[in-house]
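Have a look at these structures, which come just after this line.
Since every read-out is calculated from the coordinates, none of them should be taken as a lab result. Only a predicted model underlies this, so the values are computations on that prediction, with no experimental measurement involved.
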Structure P
Amino acid sequence: MMNFLLRAVVAACALISSTHCADNAVAWCYDQPTCNDATWSTIAAKYCNGTRQSPINIVSSAAKPDSKLSDFTFENFDSKSALKSITNTGQTVKVSFGSGVKVSGGDLPEAYNSLQFHLHWGNGSSIPGSEHTVDGKRYPMELHIVNIKSSLNGNTTLAVADSTGLAALGFFIEVMSGDATGQPASWKTLTSYLANIKEKGNSVSMAAGISLDDLLEGVNRTKYYRYLGSLTTPSCNEAVVWTVFKEPIKVSKDLIDLFSTTVHIGNSSSPLMVKVFRNIQTAQAVTTQATDSSSTVFYSLGLVALSLILGRCL
């Protein structure tokens, strides 16, 4: 029991990372039968047994077009000094941001301040561990950027009591094609810190040099899915506007494998941190961007005109 408590006690706000945390700690874990995600609906029943739980399997063909889903505005995602610290929480690896990082647009109800990102993974690149799936496909990893309504001034107690108090940006991570190693350079820099946070509670400052844009390089951030869901760890508060981007981040296999071979869930003699993801929950209504019908019409008219011209030339 003592080993369980040492490895599992954490508040829901530990993943949100704020000075205004709700005082609703619950003991949970990923790896033990007494506290893994199969038990969360019992040990944290108030929310984890709710009706809009995350993560979900996204059925792409069932996602309804929504013309309100506009492009996002990402403020200071290009800052090379916004990533301040990296921490082994015992359940994930978390990177905390400095002030001034924000996201707005995308039919969010207001601007949101970006607090941190953390990751979910399975066991190396061979055993996938993303939380969300698309048409049943699970990716090797998933990155979550956690954001809070700007009007709440960092108060997560208020945020988790608001049905749209938090906005999470989810990015799948898949293995880069070919035999590349140490790529992209931004992820090589990020994973270089893992050796300094092998044990739970280890946290180190990050030097200026990489930005969120660098880590998200190659992802088209205008293509995404949207649904209303929850935190994916206890207390599973149903307070999250989820945005799951369609295009994955491409990272070389060797860097993906470092997460499950370097960091531990406790001290250096404890098990390695593997399979840190919640299983799929009940499906929710998912929307996606509406097709630009005007572009389709003009494209079709252009093809007709071209065929007429070619017909006259033959």
Structure Q
Amino acid sequence: MESPFKADILKGKVALVTGGGSGICFEISMQFGKHGAAVAIMGRRPQVLEAAVDALKSQGIRAIWMEGDVRKEEDAARVVHGTVKHFGRLDILVNGAAGNFLVSPEDLSPKGFKTVLDIDSVGTFTMCHEALRFLQKGGEGKDPSTGGLILNISATLHYTATWYQIHSSAAKAAVDSITRSLALEWGTDYEIRVNGIAPGAIQDTLGVEKLSTEEMRRKLIQSTRLFRWGEKWDIAMAALYLASDAGKYINGATIVVDRGMWLSRPRRISKDEVKRISRNLEKKSKEFPTPKANSKL
């Protein structure tokens, strides 16, 4: 699909994207690059990262990859410093690395619970912590008048509750809290904007394949008219908006990109039944008017 943004809106910017070798975060990397940014991607699978960078370079995008685990401080520091060393600066950090799987709470070990929190929430903070000195106003190679952007990829799982997702729901709730806290403190002290994106069900992603069966997806489509498959492009466009000057006044927000699916609930009664109940209540209120405050009973 054709982008609604100008091709140079991120010209001169440098972005580091964790989990950028595949899925939604690869599309973010691609769109950032197509709109003028240089891109570094980080992940744990060298073959995937190398193939991703080859694909980015084939589009004329300046790109590098570095292997690393967001849970490890030494890896986070090495990748952040490597990005700045190669490109001369860092303007945008996208925290997209995540872990997830379907499991009932009684079948989830504390170790498994901790692993997901370590990747999603601890990893997000670790990357932010290491990137601070470069993203802050006046950081290396940056405009001294403004700071950079942190963009955290979240989810809608924890807005109510989601079956078999207690670990990821807890982790993403922590990510949203990190987004708000850093937006307040680092926005004030260092002029770094910190925002999030909560994607809906995005087709052709590993998450959809891992977290649902064909039968589950069919039932989901039948259950609500709000449901439509999203595209990775949709999330990348939201990321572009937040990263560009169009989003310069947005700080501490997590934008839900799911067509309103998270709001959906089963329709318990029909519209006709609602009208019937409403008419009956209106009729009763006329038959038995509410006594005035000064009336004598």
Structure R
Amino acid sequence: MCSNHSASSPPMFLLTGFPGLEEHHAWISIPICSMYLVAIAGNCTVLFIIRTDQALHEPMYYFLSMLAFVDLGLSATTLPTMLSVLWFNHRTINFNACLVQMYFIHTFSIVESGVLLSMAFDRLVAIQNPLRYTSILTNETIVKIGTGVAVRAAFLVFPASFLLKRLQFGRENVLSYPFCVHQDIMKAARSDRRVSSTYGLLVMLSSTAVDSLLLVLSYLVILKNVLAVAAQGERLRVLNTCVSHICAVLTFYTPMLGLTMIHRYGKHAPPMVYTLIANVYLLVPPVMNPVVYSVKTKQIRTRIVMKFQRGERTAGMSMRPNPSC
């Protein structure tokens, strides 16, 4: 029997871990928890280094701080249900909680897309107008960009929850992942979902699709400016400043595109394929972004090493015996 949200007993959803590997969830949780720990520790480290080092209070690092904050939010959004399924086999989640998690997952994803586009704009300005870099990207401008990116995501995703509330679901609905995403919830509906599907497509086209197109155009302009530089060594130096950002873009957009395509056209794909792509999409970018930026960005890498060396030196001094005792 179908029931809608207005009924006295709202529908429940059953989250799914890794189909066919339920007996091994405890072992599977080890690498996944390790990824969460790396994501949280890495992004917190990046935020701490940028916050405490005055020399890093520049536009590029402000955008990197936004990216780290979004990755932390994305990890915190999926962590509770992920551990609930893998550790305790607690799969049930009520409709409203599922919608809240869905809202934050998609909001943070769209914000991350906007931040990556903002970082591309930052690199474009730095390469094309290096002398006017700080005058164009002032603190006020960066705040406006960050606010605009966040507001766009919040307002785009908000109507999706109300459209899903209009749909009819069974009393229990099995989802494909250990978290709630729009396509998966919509797939479980037992009523006409064309409006929700169309709106979801419009959100994707007006956010990540537009962002990815502008990213490509930005890098075409960057490449044009780089090729105009006569010295090959100077070209490599300029391109090297974009390597970290290119890695972050590929890490984010590649699994997202795969997840979108498999939901649209891979209806007969094995359930494990859905699960793997979805987990890669939500787990890998928060892990890889701080690692890539820490390794490829000299300023960040140097500050992290200095902090650790200073901490070891302080610990060593505290362990020395006090001759006055």
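Consider the structures P, Q, R: one of them gives 208 for volume of the Cα convex hull per residue in Å³ as calculated from the coordinates. Say which.
Matching structure: Q.
One of P, Q, R was used to compute helix-only ellipticity at 222 nm (-39500 (n - 2.57) for each DSSP H run of 4 or more, over all residues; to 500), and the answer was -25500. Which one was it?
R
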